[in-house]
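Peer 1: The following blocks contain the structures, represented as structure tokens.
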Structure 1
Amino acid sequence: MPEIAATSLARRWQRLDKGQLVKWTVYSLLLLNWGYYAIEESYIASHTLRQGGTFLQWTEEFATTIDEFAWFGLLFMFELETYVLDDALKKRWVKWSVHGLRLVCYMFLVHTVYARINSMVDTLAVEPVLTVTELCQVADQDISFGENYRFQIVTAENCSTLSSDSVFFMLEPSVITDSAGLGLEKKHVWVNFEDAVMWLLVVWAIELAVWLQNREITGGILMVVSHAAKLGYAVLFAHAIFWAWTGHWLYAWDQFLWIAGFWAIEMNLSEWREEIREEHPQAA
């Protein structure tokens, strides 16, 4: 009996689509990461907005959480259109529902770009606090010392250990940093902005490929453009290396997972193109 069970299990494993298994494993891991980001940004907001803030300031602090929610929506809609749905897309209401939900997701992503621009402008405009030459001057004033997305409330006991610099900057009304911290923060906001824009370019390239293949077009200049734009994956991978270099291994892991997630959509598109070429050779 154990041998029969083992043989049956082996046959099931052989029949299993390994590509789909990997794809849905990636999607599940991304969902776990999204939960982590919600917790992480709650922690950051507890320092940066401890003294309150406007609605837009709160949405800026939770930009990644909102961003990932929208990317999940896009990923799911692309999965439906490029793999799950087929004949159903011929129904007008199904097609427009999928496209309409994608449009809503893009609206959230535009907010992310807006938030990244705001963060970059605010950070680049930060001026030194001339009245503060040592961190102990702001001890026990409900102010946090922030560096590399890590925060610690400045107290009389720890102020001398957090920084020995003599020039300080207020990143937020309740967050102070030194020269090294500001330099790293400028790199962070630039990479975040570049990342948001690059992801939009990549996903628009996918949109172009989907639009062409819905019309049974598998070649030509526009299809070449849709492939060339995906060189953005190299830039996104470089961002993952940056996050690893700054010690944010989970950010790097998350970036890698999202690249893998959208690469799965690329695989769907590739299979779809082959089907079109087999059924309609003239489409190539």
Structure 2
Amino acid sequence: MRSMLFVPGDDSRKIAKGLGSGADALILDLEDSVAATRKADARAVVLDTLKSRSPGGPRLVVRVNDLRSGQIKADLEGVMAGAPDAIMLPKCEGGADVQHLGALLAVHEAEQNLADGQVKIVAIATETAAAIFKLGSIPGASLRLDGLTWGAEDLAGAIGAEKNRTETGAYTDPFRLARSLALFAAAAAEVTPIDTVYTDFRNPEGLRAECLAARRDGFTAKMAIHPGQVEIINEVFTPDEAAIAHARKIVDFFAANPDAGVVGIDGQMIDKPHLVQANRVLARARAAGRLA
């Protein structure tokens, strides 16, 4: 999974456009992009989308309202009959929230005759000040956890920040910290680390630069708010031929020389940590259809 595109859950036209965008996953939103008076309508549209999905389409993830909103019960009752691939949990404050959602999902899976653990969880883990201190409790909280991302917009409101970026477009220190801690939590949990949205959707150069920086640091996917962002995200997070060839050299060498320690490959000193990274590159290439 490289790209996750947000679409308002109450807008059938935007959902249809999103389904054809090339995104690996569509986030059918019941939270921020849906007005309070439209929540019930959105649940109905999302359920219809889930039930009418075509084979081979993108994964369908439903962002519900948070556990403290008073809305999540109705959200899950409204959409679980459609067997979403995952539920995105906003304002997740640590492992206890992940476990709480997992318990709710288990009940609905039983009621809908779905396999236990079939519906995964993607957590947005930095949207409140309290959440920052609880990131370390997320690894090991649930086998359902499939991805972890971070949020800069809600966090700005939570801490009273006037802005979350500098004049150059770089995140300010509080948000750089949140981003880094979310990346570490995802790595510790061994789930997909997903970078947050790039809100300036008319700036493809800025999006590309942010994707490249995210990939450099260890993120393997990014969320999008506009279909026009998907192509760039998919391109950047798909290993190219040079990266695949280099990873193959490393994997092939250690397969032929299992007792080797350090070796020079393509002018670099390579050891076992590089083998771990090479296997990850090849796994991402396979998932993107670049390798058999």
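Peer 1: Distance in nm of label points 7 Å out along Cα→Cβ at positions 68 and 244 computed as 4.6: which structure among 1, 2?
Peer 2: This value belongs to structure 2.
Peer 1: Another question, then. Output the label of whichever structure in 1, 2 has the greatest value of distance in nm of label points 7 Å out along Cα→Cβ at positions 44 and 212.
Peer 2: Going through 1, 2 one by one, distance in nm of label points 7 Å out along Cα→Cβ at positions 44 and 212 peaks for structure 2.
Peer 1: One of 1, 2 was used to compute FRET efficiency 1/(1 + (r/R0)^6) of positions 228 and 276 (r between Cβ atoms, R0 = 30 Å, to 0.05), and the result was 0.90. Which label is that?
Peer 2: The read-out was computed on structure 1.
Peer 1: Here mean count of other Cβ atoms within 10 Å over residues 28-35 has been calculated and equals 22.6, so which of 1, 2 was it run on?
Peer 2: 2
Peer 1: When distance in nm of label points 7 Å out along Cα→Cβ at positions 100 and 196 is calculated for each of the structures 1, 2, which structure yields the highest value?
Peer 2: Ranking 1, 2 on distance in nm of label points 7 Å out along Cα→Cβ at positions 100 and 196, first place is 1.
Peer 1: Which structure, out of 1, 2, was helix-only ellipticity at 222 nm (-39500 (n - 2.57) for each DSSP H run of 4 or more, over all residues; to 500) derived from, given a value of -23500?
Peer 2: Source structure for this number: 1.
Peer 1: For FRET efficiency 1/(1 + (r/R0)^6) of positions 164 and 236 (r between Cβ atoms, R0 = 25 Å, to 0.05), find whichever of 1, 2 sits highest and give me its label.
Peer 2: Ranking 1, 2 on FRET efficiency 1/(1 + (r/R0)^6) of positions 164 and 236 (r between Cβ atoms, R0 = 25 Å, to 0.05), first place is 2.
Peer 1: Same structure again: If you work out mean projected area of the Cα convex hull in nm² for 1, 2, which one comes out largest?
Peer 2: Once mean projected area of the Cα convex hull in nm² is worked out for each structure, 1 has the highest.
A short reminder: the numbers here are calculations on the coordinates, not readings from a lab. Everything numeric in this text was worked out from a predicted model, so none of it was measured. Cβ atoms are built from the backbone, for glycine too; each structure is taken alone.
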